[in-house]
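Derivation of every value follows stated rules applied to the coordinates shown; laboratory data play no part. All figures in this text were calculated on a predicted structure; none of them were measured in a lab. Cβ atoms are built from the backbone, for glycine too; each structure is taken alone.
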Structure P
Amino acid sequence: MGGGLDGSLIITRNYHLYSTLRDPRLEELLPNYMDAAFEHYRTAITELPLPSEPLETFIFGSRSEWNRYTEASLPAHEARAMLQLRRGAFTADGKVVLHDLGRTDTMFLTAHEGWHQYTQSIFRDPLPIWLEEGIAAYMEGHRYDSRSGEVEFIPWRNLERFGELRSRGRRGELIELDVLLDRTPQQFLSGGTNRLLTYYAQLWALVQFLVHGEDGRYRAGLECLLEDAVEGRIGRRLANAGGYEGRRRAMGSGYGRAVLGVYFSEDYEAFKREYEAFVELMMRRGAGTAVWRGTSPVAEELPQSYYRQR
């Protein structure tokens, strides 16, 4: 497995899973879980292609093994950054590397990192960081039957992201949309783990908004963006929209905000008001019950007078 570690190889329809897990039940459940997550990546938003070869995932039974592999497989400066993570997991060069965090957390993190792995293997153009991380969080939600091992991926059923969103929202501590679009997870990590969790919860909500908000107005743009990422057309589309001189600039500074303007809405302030209203609706009384059930907590549209008052 690398790093002087020995383990087992499990081959699934879509993965080569290298494992040193001590939990035999988790090792038994992960192959079917990962294949189900893989199909979710390919179909949840729009039809996306298959990779040309199986994807590789490394899961270790202990943090110390993960540390050893991380130090052996990454450049020193990258390894130092990864070793600071509280929940050790990363995706690099199309490979997921994580360790056992308990069955629930391990499964959620496997689904999250699996999206990064899939996009690194399929997309010719990267998504802006806010959308890449938001979709990864969107892919986490699922319902799992511990007796049968059956899993159903349901983006709304994500109590961790919802709980963080509601908690921070009630305290008035949510992050401004402008900041979400501009910063990286690493920048939020430097501000403390709690801020990073808020970042992910709000990006999860933002992708829910793109899929479901405004009667689905923005979903077609999201589908188009993912298809353009596969084909390597994002930079050209941004450049053609004006104000972005060529691919390098389009994919560089201001990329996240530029993508929103080209694919979703040229009226940023109106988009921001709609997103914030959607988040407030997600946090209303009774929303937690809907999320636990895996159904939308946004059961009713807000009246247009609501937006005019903001």
Structure Q
Amino acid sequence: MVSNASASLLAPDELQCSSISDARHYNPAVVFAPGNRTPGFIPGLKVQVFHGISENKRGMPLRERGLFDLYCTTGPLRTRTLKDLNRDYLYVAETGWIKLDALFGSAPITRYERPQILFASTFTPNLSGAEPLYDEIKRLSRSGEWQWLITLHPKMAAQTVDKYRQLENENLSFFGTEHVIELLHRADVMVSDNSSILQEFMLLTKPVITYRNRAPEPCMLDIREPDQLEPALRKALDPEPALLAGIEKYATSITPWRDAGNSDRVLDAVEQLLDGDWHNRKPLNLWRNIKMRIQLGYFGL
């Protein structure tokens, strides 16, 4: 069900279902989905665990389409949004976001000689700062004053990725997304745009500079033009106490669950539902399931 997925990420004792027929034959008790949909023709309790903590990255709230039985929410905003819908088939448990377990499960203590600046950008052109900020990042990386760490969304345009890779020098390093947790801990400041990764960074109570964010929070240093980047960086590297207090307040409003216990809470919520009187009460969603059959090439019973 996941395009371009790599089986190399599986442990030796983990099973790969390479087709919809395999998944149906496996007959799972539970289906966990980090995305916004999951096929109704695969058995099991459908659980959405989300792929980010941003509620409105593109200016739109979460849409509940009747495809999941249980939502394991990342924080109070999503919890309220879903509970206010008052769907009789829908169960909501506020568990925290499971990805954060890796972020808060360990905290490297390595110290670096120079300030570490992380640039992370989303791939959607009208939401991304990767192209507009390229020349300024190139200029600043040549000064040697700071160490630049670059990571870009996997769906970023190949030509943009290539441009940043070619910038690599002793002051700038490019990293794949498998290093994101390490980079979040390593960086002193993040430069981003509308990527949800900036919220993950702020959960560590560290400053973020955003480029033309659609809905910048007061605790974000939002810039509108590339030439504003350098002064914003100097401000972020010497943050005022009020800025750090604002970041912590915002981080707590996103999710209070920063104890590396989110995965355990998800499993507890699932087990409680399965041990109770749960049964599938979702709407049939015929049209959406037909579309998913077409996209996945599955037309069996």
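When relative contact order in percent (Cα under 8 Å, 6 or more apart) is calculated for each of the structures P, Q, the largest result comes from Q. Computing distance in nm of label points 7 Å out along Cα→Cβ at positions 133 and 165 across structures P, Q gives 2.1 for structure Q. Of the structures labelled P, Q, which one yields 15.5 when mean count of other Cβ atoms within 10 Å over residues 77-84 is computed from its coordinates? The read-out was computed on structure Q.
Which structure, out of P, Q, was semi-axes √(5λ) of the Cα gyration tensor in Å, for residues 93-140 alone derived from, given a value of 20, 12, 7? Derived from the structure labelled P. Source structure of the calculated read-out (helix-only ellipticity at 222 nm (-39500 (n - 2.57) for each DSSP H run of 4 or more, over all residues; to 500), -9000) within P, Q: Q.
Thinking of P, Q, which structure, once semi-axes √(5λ) of the Cα gyration tensor in Å is computed, gives back 38, 22, 18? Matching structure: Q.
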